[in-house]
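Next up: the structures, one after another.
Only the coordinates and a few stated rules stand behind these numbers; no lab work does. Here the structure is a predicted model, which means the values were calculated and not measured. Cβ atoms are built from the backbone, for glycine too; each structure is taken alone.
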Structure P
Amino acid sequence: MKIESLRVINIMEVKQPLFPYVKPTDYYIDFIGDESPTDAAMINKIYTLEMKSGDIISYYNTTEIVADFIKAIESKIIGLDLEDISMAWDYMYRYTLPVGRGGIAMHAISAINLLMYDIYAKSLGIPVYRLIGGKTRKKIVAYASHLHPTDVKNLQDEAISYVNEGYKTMKMRFLYGPSKIDGVEKNIELVKIIRDAVGYNVSLACDSWMSWNYNFALKMAQSLEKYEIAWMEEPFLPDDFESMKLLSKKTDIPISEGEHHYYIYDVKHLLDAGIRIIQCDTVWAGGITAMKKIAALAEAYGAVVIPHTGNVYNLHFIASEPESITPMAEFLTKYREWMEQNISGIPFPKNGYFELNEKAGFGIEYLPKNQVKYGKSKENYN
C-alpha cells in the first residue's frame, strides 16, 4: 500500500467562541488590543486534508499554514509505503530540519503521521490503539476543562455541574499575570470561589497559559498551596526551562508543561527541569510515533503524560499506554457542540470517563455538509 494522493478538499471559516483568560501578550493590551490567541495561531480557518491509498481514505482537519507547509513537501510523501510509518516520520523530521524541529513543521509531520496510521489501521480493520499496543483499560478517566471566569455565579454553577456529571478533576483558567498589580490576589479569589462551590473532594488544576514570570509564579504557588491544587499548568514561556527548574524546587504543587513543546528533545529539557506532568499533544508534538517515544522517556523519569485536549488521536495514544503513564484525558467542555456538528464518531465522556469503540482507524468521519453552518465553505479546493 502506497500513499497515492494528499490534498486539501475543503476550507471552512470558523468563528469559535472566545473566553477570558490570561495571555502572554497581556503586557501589550493597551497597544495592540485584546487579541485572540485563536487568530494568532491562525486557526480561524480549518482545512480538511484527504489522504488516499487504494480505496481507503483518511481525513484530517488542520490550519491553513500547516496545509500550506504540507503542500510544500507533498512530493516527498506521495509514493511512500503506508506500512513504513517510522521511516516516513524520520525522513520528514530530517528533511524539514532547516525550518523545523517544532512549530508548523512538527504540526505538519503530526498530520501526515496520523493520516498514515488511520489508513493503515483501516486496511487491517482494527482501531489505531490496537495497532500501537492494544487497549490497556476499558475506560479512560476524563477531567473537565474550562472554568473561564466570567462572573461568580457562572463560575460556581459550572464547577458544580462538573461534579454532578461525574468528573473527579476539573481545570480552571486564571485571568491575571504580572501586568496586573493585584493579579495574585485576583487569581486567588477565583480559586476560592471554585473551592467554596465544590469543596475538596474534587481535584482542581489551574492553567496560566505561558503568561507569568518567575516572581509572579512563585507568589502564586505560595498562595495556592492551601487550596490543594492538582497541578499548575504552563506558568512560563515554553523556553524558560530555568524558571521551571527553580519553581519546581520551591513548591509542592506539581508544575505541568508540554502543550507547546515538541518531540523528545523538548521533553527531555522539561524532565531535566523537574517537570513531572507532560502535556504534549499528539496533533502537535509529532503524531503517534513521537508520543510513544515521549511516553517512554517520561516513564524513565517517573513522570506522567496527560496530553493537551482529549481529541481522538490523544485518546488512542492514552489507551495504548499503561494508566500509570497516561492516567487521564482532558475534555474541553465548551467545544462539544461544535465537534458533534462537524465530526461523527468522537468519543465524549459519560459519568467522567471516555470509552473507545472498535471502529477501524481512529473511528471518526468528518461531516463537510454541516460545515457551511459555521461560515463560508469552499469545496474541491486543490
Structure Q
Amino acid sequence: MIQIDTVLIKVSSRCNINCSYCYVYNMGDDSWEDMPNFISRETISAIAANLEKVRISQTKPFAVVLHGGEPLLLGFQRLKYLLQRLRSVIPDKYCISIQSNGMLINEAILDLCSQYRVSISVSLDGPENINNANRVGHKGEGTFSRVIAGLKKLKSHSDSSFLFAGLLAVIEPKSNPVEIYNFFKSTGTKNVDFLYRDGNHDKLPYGKASFDSNEYGTWLQGLVDIYLKDKNPIKIRILDDYIRLILGGRSIKEGAGITDFGIVVIDTDGTITKNDTLKSNFSRADRFSEQLNIKTHELVDVFKSEEFALSHMLQRPTSEKCKTCQELYVCGGGMPLHRWSAKSEYNNPSVYCRDQLHIINHIRAKLQHILNENINASLSKNRSCN
C-alpha cells in the first residue's frame, strides 16, 4: 500500500472571493457545480472512520489539509463538529491545517482551532496592488484590506505562534521580487510558500512568452539574491527545497526532487480524487476511472489499487529530456499539471523547465560563491594567527 503524506479535504465547494487564476472555478473545470455547498456530517463521519484505518495501517503520520473553496465558510458549528471528529481518530502529532483567504477569521474560530491544534495558512500574493490584481471579490473589488484585517486577528491571538502557519502566494512574474520579499517580512510571517501559476504546454501560464522563456526563473533569481543576503530570513519553501536538494537532502513537498509524496483529495460530497490541481488541464482530470466515494469505498483499498499507483507515479517525469537531465534529482520534473499537453499527455518536460533550470543553476552558483568566501575568510584568519 502506498503511504499517504497528505489528505486534502474539500469542506466547502463555494468561495467568498473570485481569484482570476483559481483552478477550481476559472480554469475550465466545472465539477464544483455538482457539489453540495458544504461537507455533510455523514461524509465527515465516513472520513473520520477511514482516516483511523489509514492511521493504523501505515507507519508514518500524515497531514490533513482543510481546503475549498473557502473552508471557513463552513461556519463555527460545522467546523467544530469536523475538528471534533478528526481529532477523535488522529492525535495532535498529525498536523491538521486550514488553507484560508483569511477574510472570515475571528476570535471564536481561532479559539476553536487552538483547542483542536489546527493551524491556519493564509493566501496573500503581496502588497495591495499585487494582491488585488487577481484576488478579488465577486464584484471585482480588491480583498487586501480584509485579508490583512484577518491576518492581524490571527497574529494577535495568544496562541498565534502555533496558529499562524504562514502565507501562500502565487507568483506575479512582473512584480519586483525584492519588494515582495520585504512586504512578506513586514507581515511577521514565519514562512511563505510561493506557487507557480497554473498552465501547461497547450495553455501557457500567465507571464510566459514561450516554453523557452524563463520569466519565472528570472523572478526567482531576484528572490534568491535577497533571501541569501538576509541574516534573518523568513522560510521560503520552494528555495529551501532546491537548496536542500542541491546539498544532497530531500524536498518536503511535491514539485521538486524525485521523492514521491502520497496525496489524496476528498471532495465535498465524499468523492475521492487524485491531486485536484490536475483539473486545471481539463475538466475532471483529477477523477479516477471508477467513481470512488468515501462513503462507499475504503481509503486503504484505494491506496492499494493499480490506478492510484499510476496516478502516484505521475510525480515522476517520463520524458527522455527529463530522464537524461543532469538536474533531474533537484528539479524532479516539476508538478505533473505543468507537463500536460493534449498530444502527449504528461510525457513532456514541465512548461517551467527553463525557469527551473535557471533558478537551480543560479542557486548552485550562489552557494559556491558563499562557500568560496567562507573558505577564503577561514584561510585569511589562519594566516593572521601564524
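For the reader, a short list of remarks on this structure follows.
- Rg and Dmax of the Cα atoms in Å, for residues 18-217 alone from the coordinates reads 21.7, 61; which among P, Q: P
- Highest-scoring entry among P, Q, by distance in nm of label points 7 Å out along Cα→Cβ at positions 138 and 330, is Q.
- Source structure (of P, Q) for mean count of other Cβ atoms within 10 Å over residues 202-209, computed value 21.4: P
- When distance in nm of label points 7 Å out along Cα→Cβ at positions 50 and 354 is calculated for each of structures P, Q, structure Q comes out greatest.
- For 15.4 (Kirkwood radius over Cα pairs in Å, for residues 90-153 alone, calculated) the corresponding structure among P, Q: P
- With Rg and Dmax of the Cα atoms in Å derived as 21.4, 77, matching label from P, Q: Q
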